[in-house]
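Have a look at these structures, which come just after this line.
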Structure P
Amino acid sequence: MQEIEFLRYLVENIVENPNEVRVEKKDDELWTLLSLQVHPDDMWIIIWKKGSTVNALRSILRLQWMKQWKKLTLKVVEQN
């Protein structure tokens with residue numbers, strides 16, 4: 001499972017508006033950046049308790065991504 005689909009799957013199952021989950025991916029030689037965007041009403045779920053949810057998502061993704069010897073970072077972006 002690709003990291004975009006994996007992240008989307010995880011987030012869609014914890015938010016109230018799963019159809020508003022957007023994930024973008026940018027790659028270079030050493031890094032992969034995933035940008036996560038959710039409905040504004042769901043932002044509290046992702047940022048809950050000093051970022052515990054987003055930090056857990058980052059840890060899960062890094063463990064999965066370590067096999068490819070690239071660094072992965074997850075950024076949460078607010079919807080406009």
Structure Q
Amino acid sequence: MSNRFYEEKLENLLVSEYGLNLTKKDLSKVLKVSVSSINTYIVKGEGIPEYVKVGTGKNGKVLFPVVNVVDYLSNTIKVA
């Protein structure tokens with residue numbers, strides 16, 4: 001089966017579980033890392049899917065669109 005098949009399955013699973021966007025807490029569950037690791041990756045600007053900042057200041061949110069998470073995972077995890 002093609003890699004696209006698994007990407008579609010993963011996308012459907014993530015959307016049904018989290019909606020169209022994941023929070024830092026949601027992403028930490030998916031990647032099995034801590035929220036503080038997610039924060040570190042954001043500061044470094046690497047090792048993390050592309051994200052969208054909503055709002056500014058300390059009350060701003062960081063959201064990770066499911067399509068970006070699936071793309072990130074498909075580029076880091078290869079299916080034989």
Structure R
Amino acid sequence: MSKIKLSEKELQQLKELQTKGNQLIFSLGQIEAQKASIFSQLQEVQNANVKIGKELTEKYGDGNIDLETGEFTKTE
């Protein structure tokens with residue numbers, strides 16, 4: 001096999017692409033970690049919403065709450 005040496009420009013281009021690719025892969029890893037954390041926090045919010053919903057239903061019965069006015073309207 002014969003070896004051919006790449007030009008400095010070609011070598012530099014390849015190194016830059018490799019670096020850019022590595023940075024993008026690293027960024028995707030960070031996004032996935034953030035995504036997992038956000039989904040976990042969202043699940044906690046949903047669980048808390050269900051819990052308070054059950055507590056309010058036990059206290060006031062079935063109905064609707066207007067979050068703007070804070071008024072509860074009992075369903076018939």
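When Kirkwood radius over Cα pairs in Å, for residues 24-63 alone is computed across structures P, Q, R, the figure 11.4 traces back to P. For structures P, Q, R, calculate distance in nm of label points 7 Å out along Cα→Cβ at positions 8 and 56 and state which one comes out highest. Going through P, Q, R one by one, distance in nm of label points 7 Å out along Cα→Cβ at positions 8 and 56 peaks for structure R. When helix-only ellipticity at 222 nm (-39500 (n - 2.57) for each DSSP H run of 4 or more, over all residues; to 500) is computed for each of P, Q, R, which one produces -26000? Considering all the candidates, the number was obtained from R.
Read-outs: derived from the displayed coordinates by stated rules, not from any lab. A quick note: this is a predicted structure, and the numbers were derived from the prediction, not measured. Cβ atoms are built from the backbone, for glycine too; each structure is taken alone.
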